[in-house]
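Structures incoming, each one as structure tokens.
A short reminder: the numbers here are calculations on the coordinates, not readings from a lab. Computed from a predicted model, the values in this text were never measured in an experiment. Cβ atoms are built from the backbone, for glycine too; each structure is taken alone.
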Structure 1
Amino acid sequence: MKGLTVRWSLADAPAGVEERLAAYVEGTSHARFTGLAGLRFKTWRQVPGEWFEGCYVFATDEARAEFQATFAAGAADAPGSRIIGSPPILIEACDVVAIAEGWEGFAASARG
């Protein structure tokens, strides 16, 4: 499985940006990625005042490469960049070694 991490720094972001990002994910981004061809899953993570990121797992190298190229070309104008006020500090491809589903099962949700 082919992973991709996109991370923004929140160090210089405006106050309240974490809630604005969560609202954007809930209202727009979650629906955009649900059912996306080539994508196995995406998670959105943040540490308030430190960083916000999207973690993607794609089914193939080709799906990841296509998404990464398109995203990187417009990263400065991506919705996350506009909300935060700066482009991502990291766009990094990786291999996902394994995924384990715990006893409680997987629950897709627009807001945790």
Structure 2
Amino acid sequence: MNILVLGSGSSFHNMQGFFDSSDDAMRKATRFNNWLQTTMQTSAYSENERKARLVEWYSAPDARYAHPREEHLLPLHVCYGVNNRAADKALSLTLLTKPASMFMWCD
């Protein structure tokens, strides 16, 4: 049986931050996005380390700037939990002037 799990969230979800065009806002958004890309893709982490990073995501650089509340990041946790491994692919984009990422697992 094939099952599709679709997590609909965002790697950046600070509504005020979307409209902040300062260098500081871009630096903060980029730092968290880079942390998330590394967490989701690197083979340098064991799955226990990756899981621990996701559980403690709010400790990541500028995490609370990127996500003042967690509900738009939690779908990523669900998708990771279903797969329990690094993402196979990541797509990077600009979302209302801020860097964002999407992650996919392909089986």
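Taking Kirkwood radius over Cα pairs in Å as the measure, the highest value among 1, 2 is held by 1.
Suppose you compute distance in nm of label points 7 Å out along Cα→Cβ at positions 32 and 88 for every structure in 1, 2: which one lands on 2.9?
It was calculated from structure 2.
When helix-only ellipticity at 222 nm (-39500 (n - 2.57) for each DSSP H run of 4 or more, over all residues; to 500) is computed for each of 1, 2, the one that comes out at -7500 is 1. One of 1, 2 was used to compute FRET efficiency 1/(1 + (r/R0)^6) of positions 40 and 80 (r between Cβ atoms, R0 = 25 Å, to 0.05), and the result was 0.75. Which label is that? Going label by label, the one that fits is 1.
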